[in-house]
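Following are the structures in question.
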Structure P
Amino acid sequence: MAFKIVSAEDRLKEKRGHKIVIGGVSGVGKTTLVKTLDSDKTLFMDLEAGDAAIQGWPVDVIRPRTWEECRDFACYLGGANPALNEDQIYSASHYERVCQEYGNPTEMLDKFDTIFVDSITVAGRLCFQWCQGQPDCKTSSGRLDTRAVYGMQGREMMSWLTHLQHILDKNVIFVGILDSKVDDYGRSTYDLQIEGSKTGRELPGIVDEVITMAIMPATEDTGAYRAFICHTLNEWGYPAKDRSGKLELIEEPHLGKLLNKMSGNQPIQERKLDFSIKEEGGK
């Protein structure tokens, strides 16, 4: 098969989805963010069985209960990976099976622009539980090999996330709990709450955007308020990354507005670039 070069003009016309991870402490309002999206074009993947926060909101929902169902949905949504053998997950045979089970993906999924996954924390737990039951994670005497479990869980999670990341035309938004730790010197560090270190360590390199949803302290002019922290260089040490180059350090916690801002195909030479390291939160 011959390689196809996509011209710059055609590439700018392509419908592109964004892959976003949003972390925040429990109760900050991550699930409620789905209300800031177009409900007719959003599919809510409820892994936590915690959609009470959006009770009454008209959005389509799927509720996977096992890791196998999570993998099947990723394959159904993203199609087959041509690089894989027929006996592997996300291969052409896997895709054919889930299409036979769930129906024509074009009819089922074309209406959706955004997949909202609540939450990546629970996805990691389901994956970990599944790995504990696999023969490769048992010793010759039948005892659980914890190191093998964590190794398999890391590989499984990265394959799942990478498959979802390669869906060109849909937004995929993961939310997860953000853990805070204080070291011996009183410095705070933040990490996504995910089983195993591999997923949390490599996830920022897969997705386009890493955003922290934080409660900002009150000032003389404003009360406390929720905000998205979007830049790696921030005074609070929150995990963040903006691959689009279009977001401010602090953005309104509204996903619809955020996606519209990132989707504007403004050529890079028309943007004002500033490579300085700013103080006081980049203002």
Structure Q
Amino acid sequence: MSVWWGGAARGDDEVPLTNDRALLLGDGLFETVLVGTGRAVRLRAHLDRLARSAARFAIPLPPDLAATLAAAVPALWHRDGRPARGALRVTVSRGAGRGLAVPPGAPGLVVSFAALPDAPAPAAAAVVLDAPRVDPRDPLAGHKVVSAMHRVEARRAANAAGADVALLVTTDGDVCEADAANVFAVLGGVAVTPPLDRGVLPGITRRACLDALTRAGRSCAEQRLSRDEIAAASELFLTSSLGGVRPLRRVGATTVPAPGPMAQWLARCIAERAPGSEELVDPGAH
């Protein structure tokens, strides 16, 4: 993995972050953006979401963030061998300083890039967990905060149960999202995903799928999903920036046809229409 630090692309072991609040306290935000053949997919939407969360938590964004990305991404992409697919991560912290009191000073910024496999991951097996739970009233719910140990624990529990990913429930018991993705269920031909008031992340790919369904006149809805509805769905799939549309083939002991027609159609649709993609690298450079 490579990191942009001090005006140059470096190895991640060269970056001193020992006093950064993201490391010490999880006091920060991040965005993960798919980079395909030098093009950052839906970058504008990611940066808009980052700005909304930063405003919510009074974390100042670096004023030169766009210029920094324009310089960093080509160097990082080349340093990692110009892969067909890669993950750009933009991490903003409140800056340096220990303790809970908010310190004065400039925010911290780390931009990193890692190569990805040429194709997204195949259909996944999932398990619904009773804990950790998502509290829709939690002020951190629905934001990409650096402090994600509860998500790590959910994935670890899912793997221990023989599954690839975890499906999480709210404090009220409805299924709301996966450990690192939004979730959709096809019920009676309608693509259903939990609404944002359930504490779910306003996913960029989630929004792209809802927009694609609406444009095509296909039925979709944002409403609560019960465990029984998850078990009865004709299709289940996850959406995320790096994974795209990822079908679920099994939830617990229940198998699901995968990939189903809705997931296949959406995967093609959002791949063909990627508004907000921006050319960040010149394939002929370097």
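From which structure (P, Q) was FRET efficiency 1/(1 + (r/R0)^6) of positions 26 and 210 (r between Cβ atoms, R0 = 35 Å, to 0.05) calculated, if the value obtained is 1.00?
That value comes from structure P.
Tell me which of P, Q gives 1.5 when you compute distance in nm of label points 7 Å out along Cα→Cβ at positions 66 and 98.
P
Where does the value 20.5 come from, among P, Q, when mean count of other Cβ atoms within 10 Å over residues 106-113 is the thing being computed?
Value 20.5 for mean count of other Cβ atoms within 10 Å over residues 106-113 corresponds to Q out of P, Q.
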Practice problem: For distance in nm of label points 7 Å out along Cα→Cβ at positions 34 and 130, find whichever of P, Q sits highest and give me its label. | Solution: Q
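With distance in nm of label points 7 Å out along Cα→Cβ at positions 82 and 226 computed per structure, which member of P, Q shows the largest figure?
Sorting by distance in nm of label points 7 Å out along Cα→Cβ at positions 82 and 226 in descending order puts Q first.
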Quiz item: For structures P, Q, which has the highest computed value of distance in nm of label points 7 Å out along Cα→Cβ at positions 42 and 258?
Solution: Q
Quiz item: Between structures P, Q, where is distance in nm of label points 7 Å out along Cα→Cβ at positions 218 and 250 highest?
Solution: Q
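One of P, Q was used to compute Cα extents along the principal axes in Å, and the result was 53, 47, 35. Which label is that? It would help to have the intermediate numbers written out before the result.
Numbers: P: 61, 53, 42; Q: 53, 47, 35.
This figure was derived from Q.
A short reminder: the numbers here are calculations on the coordinates, not readings from a lab. Just so it is clear, the model here is predicted, and its values are computed rather than measured. Cβ atoms are built from the backbone, for glycine too; each structure is taken alone.
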